[in-house]
1. One of 1, 2 was used to compute relative contact order in percent (Cα under 8 Å, 6 or more apart), and the result was 56. Which label is that?
2. State the single structure among 1, 2 that was used to calculate helix-only ellipticity at 222 nm (-39500 (n - 2.57) for each DSSP H run of 4 or more, over all residues; to 500), giving -13000.
3. Comparing 1, 2, where is volume of the Cα convex hull per residue in Å³ highest?
4. Figure out for me which of the structures 1, 2 the number 2.3 belongs to, where distance in nm of label points 7 Å out along Cα→Cβ at positions 63 and 87 was derived from the coordinates.
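Every read-out reported here was derived from the displayed coordinates using simple, explicitly stated rules and does not represent laboratory data. Computed from a predicted model, the values in this text were never measured in an experiment. Cβ atoms are built from the backbone, for glycine too; each structure is taken alone.
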Structure 1
Amino acid sequence: MNGILKVLPMLFTYLVSYIMLMEIDKKCSLIVKIDSKLKIKKSYKPVFYSSSALILILIFAVIGMYFITMSETFFYILAGLILGISLNFINIAKKN
């Protein structure tokens, strides 16, 4: 039960960032513009987005452990934000 309460901020931030970016993308197609500028094969774009999200989370984890004292809740919120954005990019890349 305690583990679920620790991860709850990440899940909430993931959901909010996913929905907000989806609504922003419907209005101004921001993700399609960014997606078209990348010189990566179409089949590799979802892999690129997911691996870059994991690398970003790993970088923030290392920074939080060794350089800056970062609370667990802040790290979970940051990870949820990164995951929400990257999964939105993956869904748009699969559609196009």
Structure 2
Amino acid sequence: MKLIIESPKLDLRASTEEVVEQKFRKLERLFDRIDKCEIVIKKEPKGLIDKFFVEAKLYVPGNVLFAKETADSFEAAANEVALDLESQLRKHKDKLYEKR
């Protein structure tokens, strides 16, 4: 799976990118035919506290799975997006095997 991480106007540390990569590489264990995953990370000012916005597109044969989340911490938003994509990926995989 090709993993593309974009963070416009936000400088990510290597450790942060590594955390993201670990979370989303786990999806390959569920379904080995993932073409690519595009992840966008943004920091949005919301009142006194900055919020982190994470969205991801997962390209699988015949479909594009999408999830987005906003949270107080980057890790929380990335974790929720990964869990949402995992759920969608399981449903997609089940549909593929039902058609056989």
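1. Of the structures listed, the value fits 1.
2. Computed on structure 2.
3. Values: 1: 109; 2: 88.
When volume of the Cα convex hull per residue in Å³ is computed for each of 1, 2, structure 1 gives the biggest number.
4. Working: 1: 2.3; 2: 1.4.
Attributed to the structure labelled 1.
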